[in-house]
Every structure is written in C-alpha cells, then in structure tokens.
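Enquirer: Multiple structures follow.
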Structure I
Amino acid sequence: MPRFDRVIVADWSASSARSPARPSADAIWLGSVDADRASSTYHRSRAEAEAALAQAIDAALTAGESLLIGCDFPMGYPAGFAAQLTGAASARAVWAWLAAHVQDGPDNRNNRFDVAARINRHFGGAGPFWGRPALLDLPDLPATKAVDYGALALSERRRVETVVPRAQPVWKLYTTGAAGSQGLMGQPMIHRLSRRPGVAVWPFDPVGQITLAEVYPSLLARAVAADPAPIKDEAQVRLLARALFTLSQRGQLAALFDVAGGPEEGWILGAGHTEALSEALR
C-alpha cells in the first residue's frame, strides 16, 4: 500500500448550467492535501474540473509521485445491471456505454434524463432509474419511485449502501440527496481518466501510483457541521482529503482498502471506518 503523496477529493455536480462565478454550494469543489499545503478550488463546469484532475494526474506521473483521487459519486450499479445493459458484467462496460451516450457540453448542458429514460426503455420502461423535474416529459422515466426491482432482477441498493444506509440509491436522479445524476455524469469521466497510462480505479483494480476511488464525504458529517466554512461542499472535500492523507502518512490507510470489491458494484472508500477518518482529523 503506497503512502500517497497527494490526496484530492472531488464533490461532483450534475448541473445543467455553469455554476455561478462566485463560489457557491451545489457545484464542483476539489479539496487537495499534500505534505506542503491544503487547498480547495471551485469549478464552474465538469469540463474544467476534469481538466484539473487530468493535469494533477499528469503532474504526479511526471514527478513520480503517488496520487489518490476520491470522487463523490457512485462508480457502479447493483449486480446484474451491467450485463443486462451492455452484455458484460463489468462496471467498465457501463462507463464506456455512458461515455458513448451521455452528452455533456462545456456549459454543463447535458442529456442525463434522456439517457436514463433510454436505459429504462431497455429494461422494459419500468425503471430502474427514477426522478426528474415535473415539467420534463419523459414517460419512461418516472418522477417518483414506482419501480419493482425484483421484477427487473436488480437490487435497489448496492452492498456498500447497506453499510452506509445514509447513501441514496444509485437509481434516484432528482430531489434532495440524489446521487444518481452525479453517477451518470461522473462515470464517463472515470472511463476517460482510467484509460490514461498508470491510472487504477479501485476496487476494480489494485491500488496503484494513481488511484481513483468512490468516496462519501458525509461520513464526516459531524466534522463538516462543526467546520466554520460558509459552504458545506468546500468543507467536505477539504476535511475528507485531510483525513485520508493523514491516515496514509500514518500507514493506516490499508484497512480502508481491504475490501473484496466485485467487478460491478464498486465500494465507498472509508465505508465502515468513520471513526478512523474522524480520529484522523483530531
């Protein structure tokens, strides 16, 4: 297990418009910690944030340093989904499928709800995705949860979401707490970054010099609530990056990676280790 020279945590957004020029909530924030400094940056579009992450990867590879990037969105779906959609029981196959079908402009305009409706039609039009703006006319994408997951031979939740019950189901695309839209918009980026030389995506790959992983900053909800930062998103990425970097420097990060992740669902780095993460901040 390498001791990472730098940790970056990304709080993602599925917004359909560029975020305000003034740093705001519900936008993209990147928190970064290394031996010399801690910082957070605000990004108005997914394209800008992806470029920043790609630049960080290139810099680490050039310098021969190790880098952990945690992304706050689901990187996989419950077992069975990938094979039904793509023919391969692999999260990577889903990333590639989404990268081919999701349209995401430099101004953040995107077709995520149309893509979800298309997937639902593939499954017979009755799910698995749900949640959309009320005025969006997509008959194959229910506005509220009305899905029989048993009939679709799918689970509503991934295994890791039974360990972290506060995490929302990956199928929920809209309204409070929904992370499904971020997953649809984030996984194409994972596809692109994972094709760069030297990049591993855990737990689908062993930990490497450059490692991408799914994270859930709400594991540190108490610390975030106590932080004086005016924008919760900024506090989340900064504190989680600091906790992961501290554990790495102590040689205590291996336990968080000690998970037998399957080829489809993935795992949240730190699930089941909230106390260790919280203690690292103290």
Structure II
Amino acid sequence: MSQTIQPFTGFGLGLRKEHHAEILACAQPLDFVEIISENFMACGGRPLHTLDAVRERHRVAMHGVSLSLGSAHGLDRAYLAELKALAQRIDPLWISDHLCWTGIQGFNSHDLLPLPYTEEALDICAANIARAQDVLERPLLVENPSSYLSFAGNCFSEWQFLAALTERTGCYLLLDVNNIYVSGVNHGFDPRAFIAGIPADRVRQMHLAGHSQGSDGMLIDTHDAPVCPEVWELYTCAVQRFGTCATMIERDDAIPPLGDLLTELDQARTAAAALAA
C-alpha cells in the first residue's frame, strides 16, 4: 500500500443526529463533517439517506471505534468488509480509528482499551494496520486515545510508538489534542513533548474536545463540554508544528445547539489563521 493522503485544511464538526435537520436545511460554514463509521455500516433506510444528502453538501471523514488495531487476534474480516463498502459508497476524505483494542474473541467491550508500548505490541499493531490498509486500499489515520493507566513494561513513549507505526506502515495520524492533554495530566508527561515527538508530515487531522474531572483526580475524556483554555493553548502549539490541517470539534454528550459549536469552531479557525499570517 503506497497511496498518500493529501493535506486538507478545512474545519468541521462531528455529524450528530441532533443537528441533521439544520445541516440539511441550509448551507452551514462547515468544510467537512466526521461520521462515526459504525452508525452507517450494514444499515440502510433513513441513516444512509441522510448521509447521502449530507454528502452532497460537505466532504465526509469516516471515524471508527471498533477496528481494534491492537488486537492480538487480528482484525474482524466482516467488519472490514462493511467498512470498505461504506467507504466505496461515500468516498471519504479518509478513514480513521484509534490506537487501542476493543475486545477479545468476538466480544466487543465498546471501550478504547489501552495498549502496552512494547516491541510485541508494535509488531501486532503494525501488522493489523497493514492488513486494514490492504483491504481498504487506502492509508489509515490512527488516533491517540486518552488513557488512565500505563504499563510497567513500556519501552516506548506513546508518541515514539505512534512515530514507529507511521514509519513501518505508511499510515497517517489523527492527533487528538484534548487526549494529549488528558493523558499528559493523568500520567505526568509534558503534552508539548508529545507534539514535538510526532512526525510533522504524518498528521492529517486534529480533534478538539472537552473533558471532565474524575473523582480520583484524573481527567476523563467525556466530550461533553467546551474546549478548555489549556487545550486551546496546546492546539496553538500543534498548529505551529504541523501547520493548518483538518480540525474538528468533537461533542458526544450534552450536545449544544449547532450555532454554539459553530462559534467554537470559529475559534479554531481564528487561531489557525493568526498563526498562518
């Protein structure tokens, strides 16, 4: 697999059912929308009809939560086939998923479970990414998830692990700026060191989101609040290193009116434009 993903510098939102009507009713200042792939796989009727209508107005990025790139059991062939069928239907900007595993022997935990950053895990993830890219006939974007524990046997930092994956497989990266901040606070590393350690030519998209304070002192990636000032500051650092690339606001709970999210998205546009000037 030797294809490349060309840079795309638009600003977008996650496509959520609460906003379908407004997005379809009139033009919105969105360069793209991101769908949760599983919501439109192996289904027909109204979901796909809505997606087709949105696709006529906006470019679409596919973002999954079940590919399980860290699974020692390999990838689910049926899932991959459904993912490819959806991609062939909508011609997305790209397909992304998380650096994690999600289940075992057919059981899906519906959670993004953490990986040890070891040579063995690197071999497994690289093989799974290569397999997915061969089947999908396109490069993947791999996202850094938030995490709440680390493994004593780690021999890489998270950013070193991601950099090694891009070198081995030719994949690209979806950099979740909020997740970098959350994991940095939870594990005591400098988020700027994470950004500095990522290969600048492999980032094609960035996520911005809000988080919550857990009862045990950890931050939790809940996607239910506006982007906080610390994450905006880290986004500025990321744009300085990677340039302007596709950026979106993620909101999955306590979803506000569309106008509120568009206002927040304008903050990202303004920050990126100021750095580009």
Structure III
Amino acid sequence: MRHETRISNSSAVVVNYNDGTKTIRCVDALLSQRPHPPREVLIIDNASSDDSLDRVASQLGRWNQGAVAVRSVPQPGNLGFAAGVNRGAALASAPYLLVLNPDVELSPAALGHLEAALDRDPSIALVAPRLVNRDLTPQDSVRRHYTRWSLLARTFPFSRLCAGGRVVREHLMLDRPTDRPIAVDWAVGGCLLLRRAALGDRARPFDERFFLYFEDVDLALRLQQRGFRVMYEPRAVALHDHRRASASLWPSRAKLAHLVSLVRFLHKHPGYLGGSEKR
C-alpha cells in the first residue's frame, strides 16, 4: 500500500549568535520530527564571532539529503533576536512559523502537536509547548500579563524575595493545571508556533525595537488585541537548555537589555498595567 507523505505547514526559524553546538542539536531535533519535519529550516546567523557559521555549513550537506530545505543566512551584524526572526519570516514559505532559540530541542512529536492545535481552531494564533530542563523537570514558561505588583515582584531587587509569593505564582500560572491545553496571556519566546495570517498585512512577527526581551509579550498582546488566542500545549515537549541571565542579582548586559525593553514596552502600551491582578 502506498503511503502519502504529509507536507508540514511550518517553516522553522532558528536565530543563532555564537551558539553553533546548540544550533546543530536544535536542527537535528527538527529534522527528526514525526510524522513530518518542518517544510524548511532557516538558520539566521547574527554575525557570530565564533566558528558557528563554519560548523553549521559543515552540516548542510547532511541536513539537505531529505525533503527539508535547510538554509544558513548570515547577517551583517548582530540584529537582535526579534530582527533575526523577522529576517527569517521574510524568507519563509509556509503558513505557520516555528520560532526557536538554538538552545531548544523538540521532542519527536512536538511539532505535530503544535500544528494540530492551530489546525483545530482558527482563533488560535500562537501555541507554545511544555518547556523542560535537561533533567525533564518543568520550566515555568507560560504567563498571565504583568500587573503593577507582579512586575515589581519579578524585577530586581525583589525577584528573590518574592519568588514564592501569591502574586508571582499567579503571574506564572502556577495556580492552573499544566497537564492539559490552556489559554494563556503569553509564553516565553524560546519556542512558539505562529499562524502567520493572524498578523494581517504585517509580515514581521516581532517589533524590532525590542533587541532582546519583551518581544514575546508584545507579540502575544498584539495578537490578542486582534481577537486571537494564545495557547499552551503540554503534549508538545521541548528541552530548553536555558539560564535566565536577566534574573541575576548582579548588574549585567542582559539585565540592562531587559530594563531597556521593559521601558520601551510600557511606552508602547501605556495602559498595559491597568489590568486586574488575576485574568
């Protein structure tokens, strides 16, 4: 009996900056997706200063032996994550866009579960997987929108003091079951599947004013303002080899970038913090 191969509805974009080893593992996991890998994989390299480009180039022959087209697209400078994704989105051909950090490795059936969520319900514009650590412990990756109190509780120097409090637990949605699909306000942008048609005439998913951080909050808010929903799909599991640099107690470039993006976000959405504590 002849079996037809289903063509994926997704183009994957991986933004790399000095992370060649993780990018290779990320793409290997993408090409191992069942029942179907993405239609194409676009690796956007933000002018890496290490050997990432050479290492990725050495894998292209192996990766392109199958039906999936894998391309490496070097950029002239470090554009930031949001702009890197937008460059990939401009080259993508599929109706769904899978946005990945290089430190994310999808489990074999993850993409299928994410695509099924968008296939089932046209009101869903964005779906996020269950993110786990290498030891398979869960990461708190879905959120309610910030309020004045949750923003204060999650911001240096109060983050360690308030970590287990009610306001933080509600912001991290720890008061909701995470073993079944639920609607969320936004999800950490390490791995997101986006319905490109939900963006309307805007071809670029992210606002490039956010060099790093808050581009995921802004995207989810804009989609919700257009009447779409954001969902969490726990059957899709992705390993996220992540360290939250912006949560460090010490001053750092990551913390400064987080603060700059926060200020830009609140300036863009002046009424954002006027919501209720629990939504």
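Enquirer: Here helix-only ellipticity at 222 nm (-39500 (n - 2.57) for each DSSP H run of 4 or more, over all residues; to 500) was calculated and came to -10500; which of the structures I, II, III was it taken from?
Expert: Of the options listed, only I reproduces it.
Enquirer: Suppose relative contact order in percent (Cα under 8 Å, 6 or more apart) works out to 22; of I, II, III, which structure was it derived from?
Expert: For relative contact order in percent (Cα under 8 Å, 6 or more apart), the value 22 is produced by structure III.
Enquirer: One of I, II, III was used to compute FRET efficiency 1/(1 + (r/R0)^6) of positions 114 and 258 (r between Cβ atoms, R0 = 35 Å, to 0.05), and the answer was 0.55. Which one was it? Display every interim value, and only then the final one.
Expert: On the way: I: 0.35; II: 0.55; III: 0.85.
Only structure II yields this read-out.
Throughout, read-outs are computed from the coordinates displayed, never taken from laboratory work. A quick note: this is a predicted structure, and the numbers were derived from the prediction, not measured. Cβ atoms are built from the backbone, for glycine too; each structure is taken alone.
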